[in-house]
Structure I
Amino acid sequence: MPESRSHKITANRIAKKFNTEYNDQEGVDINPSQLAVEVETPETVKDGIRQLKGFRKPVYIACTNQEAVQKALELTKNTTVGIMDSQGKIIKKSTRKKS
């Protein structure tokens, strides 16, 4: 699936915020040592949640827009997955612990 422009812009913005690079290959999009971030559009939120399984540190879905934020909040209810907006502002804190 081709990467959307909003996905790329959001991913680069958040990677910069954490002083790291955006990984556009296989695996999680942004992976500094302290957390893992998967950038998603409203259509791909479910995939992002799946991609964050297995990480032993706080994990976040960074949403490209408000619609994605709403969808992510619904889908991550009662999970350890946190949510960020497109600016990297935390909307829901990840409760997954670093091990």
Structure II
Amino acid sequence: MYSLLSAISFLIRAYLCYLTIDNIPILSNPIANELLGEVVSIYTILMLISRATVGLFYKRGEAPVFGTICYFFVYLIYLAITYVILLVLTNLGVLPI
């Protein structure tokens, strides 16, 4: 059950990241955009923050299905916050740089 939920969670998260962050023109400079996309990836930052948040109330190994579900929802919350921030910055003219 854990493997199935983990795979489904990953696919949904990847698709939602594509729909949100990948469709906002973060940087118009291709070199800077490559740096942001590959070196300092927003997805990696979201993953680290989500894992740290879930780790505050979940001990590794106990009920892995619960951990997967918690991680999924925490990741979605942080993704939504990031998307709103990027939209606001785009509408204010700060992005694309």
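A value of 23 was derived for relative contact order in percent (Cα under 8 Å, 6 or more apart); which structure in I, II was it taken from?
I
The value -23500 for helix-only ellipticity at 222 nm (-39500 (n - 2.57) for each DSSP H run of 4 or more, over all residues; to 500) was derived from one model only; which of I, II is it?
II
Identify the structure, out of I, II, from whose coordinates log10 I(q)/I(0) by the Debye sum over Cα atoms at q = 0.15, 0.18, 0.20, 0.23 Å⁻¹ was calculated to give -0.66, -0.87, -1.00, -1.19.
II
Comparing distance in nm of label points 7 Å out along Cα→Cβ at positions 16 and 88 across I, II, which structure shows the greatest value?
Top value of distance in nm of label points 7 Å out along Cα→Cβ at positions 16 and 88 goes to structure II.
Throughout, read-outs are computed from the coordinates displayed, never taken from laboratory work. Not measured: the values here are computed from a predicted model. Cβ atoms are built from the backbone, for glycine too; each structure is taken alone.
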